[in-house]
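Dropping the structures in below, format is structure tokens.
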Structure I
Amino acid sequence: MPTDAMNELFKAVLTLETVEEVAAFFDDLCTIREIQDMSQRFEVAQLLHAGKNYGEVSAKTGASSATISRVNRCLHYGKNGYKTVISKLECENK
């Protein structure tokens, strides 16, 4: 369950309007490694959503089987966060 501080963070992200604003915020908020890890997990989610298997995903992203498994579990049993964003991006790119 999100804390008040977490909800404030989520609201802060919603105020950002450009990729540049988001990148600057994440650069200030996170370490480069944290950003790399999050972007890798999101890439894994996109590839799994597209029907790629674990081997293909690992070869493309360098993600461990544990990371791929965790992301896959979220895709199938999570709160649909990945699916929501992936669907919105697909609609935006059409």
Structure II
Amino acid sequence: MFPRIKKVHHIESYRLEITFSNGEKSELDFKDRIVGRGGVFTPLEKIDFFKRVKVDREVRTIEWPNGVDFCPDVLYSEATGQPLTIHETAAVNAL
């Protein structure tokens, strides 16, 4: 399991600075994850709503008031370039 998210800060537009529990920081652009996807992502297209991002203290990932969140492992992988790994038990359960 990768480090979890400790802090998030809106930079501009759809860019966020994310601080992970191990101290690493990264800037990620969420535009392609949000714009044009519709559904629950529609409110996030408005920057004023997008800026309301916060850290869910229980799950320790980012989320918005409408419940949209992103997997912290995927965010850490994208931020650092470390590949996601499939655990053996997950692979067996998928069969």
Structure III
Amino acid sequence: MKMSTVRGEVLLAACDRSVLGKTLRDGKIHLTVDRSFYLGAFVNEKMYIESLFMCSIANLVGNTVVGIAEREGYVSPDNTLVISGIRYAQFATMEVG
């Protein structure tokens, strides 16, 4: 998991260990789970959930990390992709002024 700040937004990039460094392919869709983008630290589930709460943008790859985000109410199963049998999701939060 890696958190960074991009243009004032807190970006969370998280993936299952099993997909780190792999390229997922399904037809025209190719997703490379690049170590430099996703790997900052290995964390437990509690720290991951706390990071979901703190971020404003998330990029999630893996059946476990997407499943937890879904269970915690951050993503809907209707808004996830499956690439080579691996779940992928993104979300962004907005502040209403």
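What follows draws every value from the coordinates through simple rules; no lab data is involved. Just so we're clear, the structure is a prediction, and the values are computed from it rather than from any experiment. Cβ atoms are built from the backbone, for glycine too; each structure is taken alone.
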Item to check | Structures I, II, III, by FRET efficiency 1/(1 + (r/R0)^6) of positions 8 and 48 (r between Cβ atoms, R0 = 25 Å, to 0.05): label with the highest value | outcome: II
Next on the checklist: Quick check: 2, 12, 18, 21, 23, 16, 7, 1 is what I get for P(r) over Cα pairs in 5 Å bins from 0, in percent, calculated from one of I, II, III. Which structure matches?
Outcome noted: I
Item to check | Which of I, II, III yields 29 [relative contact order in percent (Cα under 8 Å, 6 or more apart), calculated] | outcome: III
